[in-house]
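What follows are several structures.
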Structure P
Amino acid sequence: MNLKEKINEDLKSALKEKDKVKLETIRSIRALILEFEKSGKDKELKPEDEINLLSTAAKKRKEAIEQYKNAGREDLAAKEEAELKIIQTYLPEQLSVEELEEKIKELASEIGAKDKSDFPKLMPQAIKKFKGQADGKTIKEIVEKVLS
């Protein structure tokens with residue numbers, strides 16, 4: 001079952017359950033999918049496109065949570081956190097910082113990256129390999145740590 005089919009099934013169940021937050025979140029994901037499909041002639045949603053759409057949506061929620069907390073709006077931050085949890089159910093399993101660090105060390109040894117001058121060689125590989133499994137900011141921090 002691809003993402004579009006799963007979203008449509010979950011949309012039906014959210015309607016039946018009358019879960020307002022889940023319904024809004026799923027509708028926003030569905031809108032992203034429809035927007036993507038209509039953005040080009042005969043564009044087909046591939047698994048990597050699904051991950052990109054969901055990662056972008058999750059990143060927006062994380063940024064909003066941070067801004068709402070800084071502004072003292074815990075009610076809005078809680079809503080964004082609930083939406084983020086729903087979005088994360090569609091993303092691949094997230095790696096812990098420790099797991100990610102181990103995998104990046106392995107990747108660095110595979111491609112021969114040893115110091116900071118190898119950052120342009122390691123970073124694109126790490127992003128490509130761990131896209132959807134970890135936040136880009138976290139990947140960057142760990143790559144810098146591994147190469148220092």
Structure Q
Amino acid sequence: MSDLSKDRLRLWLRLLKSASMIEDEVRRRLRRDCDWTLPRFDVMSALAREPDGMKMSEISRRLRVSNGNITGIVDKLTEEGLALRVAAPNDRRANVVRLTDKGQAVFADHAARHESWIDDLLGGLDADDITGMSDRLDHLITALEEHERHAR
């Protein structure tokens with residue numbers, strides 16, 4: 001293997017480690033402070049960005065998880081009055097899920113906490129660090145999306 005290949009592997013391992021460390025801490029804080037799971041937060045976040053709601057398949061696609069994983073979370077959110085299912089316009093077989101007013105308020109509170117946690121966790125980075133890493137990650141994402149398009 002070439003040196004560049006080994007460097008790419010080390011980069012991948014660093015990306016995994018840093019993402020895992022942040023995710024583990026966010027999971028811990030969500031559980032401790034909100035009695036929530038990260039998947040629940042992710043579903044609520046997706047719904048919060050789409051006030052008209054989303055089909056279950058759209059939520060699954062956006063979060064890159066199976067419909068089965070989403071169904072249980074949406075069932076629980078609906079039971080708690082945080083989300084509701086309504087018939088999808090133009091498709092009687094499908095439902096659209098959206099947050100209730102209560103769900104929007106609860107999510108807004110949890111999203112503010114989440115933002116403060118991320119700010120705390122990444123507090124060692126200055127503006128130049130953030131800009132540089134963001135630019136490089138944008139470049140990586142573009143390359144990965146291009147690779148994904150060619151793999152289809």
Structure R
Amino acid sequence: MPRSTASPMSADALAGELLLGLGQLVRRVRSHGGAGGLNLSQLAVLARLERNGWMTAAELARAEAMRPQSMGAILTGLQQENLVRRRPDPHDGRRILFALTAKGTGVRKERGARKRQWLATALAGLNASQRQTLLEAVALIKRLGEA
């Protein structure tokens with residue numbers, strides 16, 4: 001006989017379901033952003049430079065948890081595509097700093113707009129009650145992210 005109320009889910013089971021659902025959503029959103037021939041590592045570097053501004057290759061490598069040699073190859077490719085630029089560090093001429101170019105910023109903005117548009121379209125398919133429930137869940141997810 002079906003139960004009218006669901007039994008409470010354990011925190012461990014809920015964690016698994018949440019990670020699964022968030023992972024699926026993130027992958028779906030990414031797939032609608034359009035990579036423009038860029039791989040995930042390159043996209044991650046562009047995003048980090050957009051958030052942080054000028055950074056060294058070593059700082060980027062640490063932030064992205066990769067070897068400096070791998071980061072160097074990524075930056076070389078991005079520079080060849082005119083998505084990042086480099087300059088000497090004004091405080092230490094031995095260091096090289098990287099930042100987004102106008103083209104790199106444009107790629108990030110276009111990609112973000114496509115992702116938001118896809119998600120907004122998907123959200124429009126929900127009814128008002130579902131959107132309200134999702135809004136409440138977003139607040140909880142943000143709180144978990146700050147914990």
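Only the coordinates and a few stated rules stand behind these numbers; no lab work does. These numbers come from a predicted model, not from an experiment. Cβ atoms are built from the backbone, for glycine too; each structure is taken alone.
Assuming 2.0 is distance in nm of label points 7 Å out along Cα→Cβ at positions 39 and 63 as calculated from a single structure, say which of P, Q, R it is.
R
For distance in nm of label points 7 Å out along Cα→Cβ at positions 47 and 79, which of the structures P, Q, R scores highest?
Once distance in nm of label points 7 Å out along Cα→Cβ at positions 47 and 79 is worked out for each structure, P has the highest.
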